[in-house]
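Multiple structures are listed underneath, in C-alpha cells.
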Structure 1
Amino acid sequence: MSAIEPKPVEKIELNEKNVKLRFIIFIISIVALIVSAIFIVVGTVKKDSGWTEVLASPKTDINSDDDFYLYYRLGTSGNNVNAELKGLSDTYTTYLEKSYILLNEYKEYDNYKNLAYINNHPNEEVEVDEFLYNSIKEILKENNRLLYSGLLVEYYDSLILADSYDTALKLNPYKNEDKKLIVNELANYINDSNLINLELKDNYKIKLNVSDELLSFAEDNEYSLFLSFSYLKNAFIIDYVSDALIKNNYIYGNLSSYDGYFKNLNNDNNLLYDFNIIDINGKAPQVLGAFRTNKQVSIVSFRDFKYYVNDLTRYYEFEDSKTINYYIDLKTGMPKASKTAIVGYDYNDSCVNIALKLSKIFINDEFIPNNDINLIYVENNIIYHNEEGIEFINLLKYGDTEYKAELKRW
C-alpha cells in the first residue's frame with residue numbers, strides 16, 4: 001500500500017499592507033469572541049420566570065440550606081427576573097444568617113453576642129441584638145421555662161447524636177432508672193427560678209443569673225448549656241426571616257424548615273400552597289394527603305417519628321420503636337408525645353405562638369385537643385380537622401384502605 005503524500009503547501013509572502021490587514025482582522029476576531037462569550041454567559045446565567053428554590057449564601061460557616069427552604073415564583077412581581085432573584089437572595093441570606101447565628105446556643109461568632117456567648121458568660125450583663133432580645137422577651141412572656149432547658153437539650157444531644165447504639169441505650173431514661181433520675185434532676189434545676197433566671201434590662205441588655213450551686217453542678221458534670229430555644233428555635237427564625245421578606249415586598253413564595261415550620265408569604269390569595277400531612281400508616285411514616293390553601297398562613301407540625309434525612313439529628317429510635325426527641329416534658333425531663341403527629345395552623349398568628357399552643361397538646365400524656373387552635377391529626381384512617389371549608393387533596397388510597405377528611409369540633 002502506497003503512502004498518502006501530504007498536499008503541497010503554497011507559501012505566500014505578506015507585504016506590510018497585508019500585515020496591517022491581518023492585525024485588524026485579528027483584533028476584530030478577538031472582539032467578536034469577547035462579545036460572543038458575553039452573550040453565552042448572559043444566556044447561561046439568565047433566570048427564567050416561575051418557581052425556583054432560592055439558596056442562601058452566608059459569609060460564615062453556617063449550613064442553613066439543610067434546615068431551611070425558600071421556594072419562590074420569580075417574575076410574578078413584573079420586575080426583571082435576575083434583579084429580583086439577586087435582591088431576594090441577598091435579603092434572605094442577610095436575615096437568615098443573622099438569626100441563625102444569634103440563636104446558636106453552642107458556638108460563638110465574631111461581632112455577635114449570641115446565645116452561646118450568654119451561656120458562656122453567666123452572671124454578666126450583656127447587650128444583645130434586638131432580634132435576640134425580643135425573642136427572649138417573647139418566650140418569657142409565656143412564663144415558659146423552655147428557654148432554661150439547655151441542660152436537658154445537652155443531655156439529649158449526647159443520646160441522639162451518640163456514636164453507637166449501646167451508648168444511646170445506656171443514656172435512654174426509659175431503659176435506665178439511674179438516667180431517669182438524672183433527667184428528673186435536670187428538670188428540677190430548670191424549673192427553679194432561684195437557681196436560674198433572666199433579667200431583661202433597658203437598651204437590649206440582659207443578664208443570665210445562675211446560682212453557685214448550679215454552676216458547680218454544671219462544671220462537675222461537664223454541662224455548658226443553660227439557655228436553649230430547643231425545638232422552638234426554627235420557629236423564631238422562620239417568623240423573623242419571613243417578616244423581613246414580606247417587608248421587602250418578596251411575597252410570592254413560601255419558607256419552611258425541615259423540622260415542621262411553614263410560612264406562606266403571599267397575602268393577595270392568588271397562589272395555591274399544599275402542605276403534606278405525614279403520619280404513621282401501618283408501621284411506616286407516609287404522606288397521607290395534603291392541606292391546600294391560597295391564604296397567607298403559618299403552619300406548625302410536630303412528629304414523634306423520623307421521616308426526613310435531617311431527622312437523624314432530631315430523633316433516636318430504639319428497637320422497641322420508642323423514639324427519643326427534643327419534645328421534652330419540662331416537669332419530668334422525659335420526651336413525651338400524646339400523638340404520633342399533629343399539625344396546627346393560623347392565618348394571622350406567628351409560628352412561635354402556634355408552636356407554644358401546640359406544645360401544650362402534643363407534649364402530654366393524654367391527647368386533649370381544643371378549638372383555641374386550628375388542628376389537623378390522623379386517627380383510624382381519618383384526617384380530622386376543626387375548621388370548616390378547608391380543602392384536602394391527594395388523600396391516600398391503597399387496597400381497601402381509603403383516607404378521608406372529617407370536620408370535628410371539641
Structure 2
Amino acid sequence: MKVKKVLGIALSLAMVLSNVTISHAAESENREIPVITEENIAESEALVQGKARVSGNVSAGFVSGYLSDESDVDMYQVTIPNGRMFQAQLAQPVDPGIDYDLYIFDLDGNLLDASQNVTYVAYEETLAENVGYINDSGADLDCYVYVASYIGGSDTDAYTLTYAFTDVIDSFESDEQAWDAGEFVFSGSSDYSSDRNISSPIDCDWFMVTVPQGYDEMQISISSSSKNVITAWVYKNLATDENCQMAPVPVNNAKLEVSAGEVYYFKVSYSGILNDFAQGDIQNYTLGVSFSEKVLEPGSITISGYEGGTYVSYQYGRYYRVTGDTLVVKGVLKDTEGNPMMYAPVYAYFMNPAWEGSQYETVMATATTDYNGQYRLVITLPPDAGFDKFYVDPSTHYFDFCGLVVFASGSVSKVDYIYQYAYSAYGRN
C-alpha cells in the first residue's frame with residue numbers, strides 16, 4: 001500500500017513522550033508459521049460477535065488466558081460475517097523474556113494474517129500484536145485465532161486478547177502491523193494522509209516515513225473531528241533481519257530530530273477506553289508529516305579576549321584596561337546543544353557611569369559570528385572622564401570603572417568590567 005498525497009500543511013498535535021526505561025528480548029530469526037492440530041481445535045473456544053459489546057456497526061470484546069511456557073498455545077474460533085472486518089489485539093505480559101505471537105487461520109489451516117513482533121519493553125508495556133482480516137467472500141467465514149508463545153510464558157501474568165468486528169472499512173485496510181505500513185512519498189518537504197479512519201477501538205493504521213535529504217527535524221500532526229481520541233505513536237524498527245522489533249521514539253512538542261535516510265513508523269490508533277468508543281462518530285483523520293532544517297537558539301556566550309590595552313589591578317580588582325579610542329571584544333557563541341553558532345548576531349553595551357544621564361553613558365556595538373561561532377566586536381568608546389584614580393608608584397592613574405555586557409538573542413549574555421584609562425599624573429594626587 002502506498003499513501004501518495006499532495007503537499008500537506010502542518011496541523012496541531014499534542015504528543016509528548018517522556019523519558020523511558022527500555023529492555024527487550026533478543027532479536028530472533030525468521031519464525032515458522034505454526035500448524036493447527038486436532039488437539040488445538042478440540043480445546044478451542046468461541047469468540048462470538050453477539051457476546052461482544054455490540055454498538056451499531058462495531059462490536060468489541062476481550063478474553064484473557066495464560067501461556068505457561070514456550071510453544072504453549074491457545075486457540076479461539078470466530079465467525080466473520082460477510083462484508084465485515086475482524087481484528088484481534090494481543091497484549092502480552094510485560095516481561096522482556098516473554099514473546100507471544102498472534103495469527104488468524106481459516107478452517108483449512110491457511111494463514112490469513114500474522115503478527116510476530118520481537119518483544120521490546122518500554123513505558124512499562126510492549127507493543128501489542130495486532131491482526132486483521134476482511135471477509136469479502138460473499139458468505140460468513142469461519143476462522144481460528146491462534147495465540148502462541150514463541151519465547152517463555154507465565155502462569156501468573158495473563159495475556160489479554162481483544163477482538164472487534166466492524167463494517168466501516170477504508171480502502172487501505174487491513175494494515176494492523178508495521179510490515180503492512182503505507183509509505184509517505186515526499187515530492188517536497190511535507191506530505192499528509194486524510195482518507196483513513198480508525199474503525200474500531202483496536203484498529204491500527206501503520207505508516208512508514210523515510211527522512212529525505214537536506215532536513216534534520218521532523219514535525220508530526222494529527223487531527224480529527226471525531227469524538228474518539230486518535231493518537232499517532234512513533235517507532236523505529238531495531239531488528240536487522242526481516243522481523244519487527246518496534247521501539248517507541250520520544251517526541252517533544254510534535255517535533256523530532258532526524259537524519260537523512262532514517263526510517264520511522266507511525267501507528268495511528270484509538271487511545272480511549274474500550275467501552276467509550278463512539279461507533280457512530282467514525283470519521284477520517286488527517287496525519288501530516290513535514291521536514292525542516294532545525295533552528296537552534298543561542299545557548300551560551302563567552303569572552304575570550306580583548307584588544308586595545310592590557311590587564312591591570314586597581315582598587316576594584318584585576319580587569320582589562322583600555323587605553324585608546326576603541327575596545328575590541330572577542331569570544332564564541334554556542335547554541336543550546338553546545339555547538340558553535342555560525343553567522344548569528346552578537347551585541348555589546350559599554351556603560352561608563354561617569355557620563356550618567358548623557359549621550360555618552362552607553363554605547364553599543366554589533367557583530368556577526370563566523371563559521372566557527374567566533375565574534376569580534378569593535379566598540380567606539382565614549383570620551384574618558386577620569387572619574388576614579390589609583391596611585392601606582394610613582395604616579396596616579398585616572399580612569400573610569402565601566403561595565404560591559406555582551407549578549408545574543410534571548411537571555412544569553414556575559415558581563416565583565418573594564419577600566420577606561422584617562423591619564424596619569426606624577427606623584428600621589
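Out of 1, 2, which structure matches 17.9, 53 when Rg and Dmax of the Cα atoms in Å, for residues 59-290 alone is calculated? Comparing all candidates, it corresponds to 2. A value of 13.8, 42 was derived for Rg and Dmax of the Cα atoms in Å, for residues 171-274 alone; which structure in 1, 2 was it taken from? Going label by label, the one that fits is 2.
Where does the value 2.0 come from, among 1, 2, when distance in nm of label points 7 Å out along Cα→Cβ at positions 67 and 315 is the thing being computed?
Details: 1: 2.0; 2: 8.4.
This value belongs to structure 1.
To which of 1, 2 does the computed value -0.34, -0.43, -0.53, -1.37 (log10 I(q)/I(0) by the Debye sum over Cα atoms at q = 0.06, 0.07, 0.08, 0.14 Å⁻¹) belong? Traced to structure 1. Rg/Rh (Cα atoms, Kirkwood Rh), for residues 75-194 alone was computed and gave 1.03; which structure, 1, 2, did it come from? This figure was derived from 2.
Given a computed value of 3.5 for distance in nm of label points 7 Å out along Cα→Cβ at positions 131 and 283, which structure among 1, 2 does it belong to? Checking each candidate, the match is 2. Could you figure out which one of 1, 2 the value -500 for helix-only ellipticity at 222 nm (-39500 (n - 2.57) for each DSSP H run of 4 or more, over all residues; to 500) was computed from? Of the structures listed, the value fits 2.
All of the numbers you see were taken from the coordinates with simple rules; none came from a lab. Remember, predicted model here, so these are calculated numbers, not experimental data. Cβ atoms are built from the backbone, for glycine too; each structure is taken alone.
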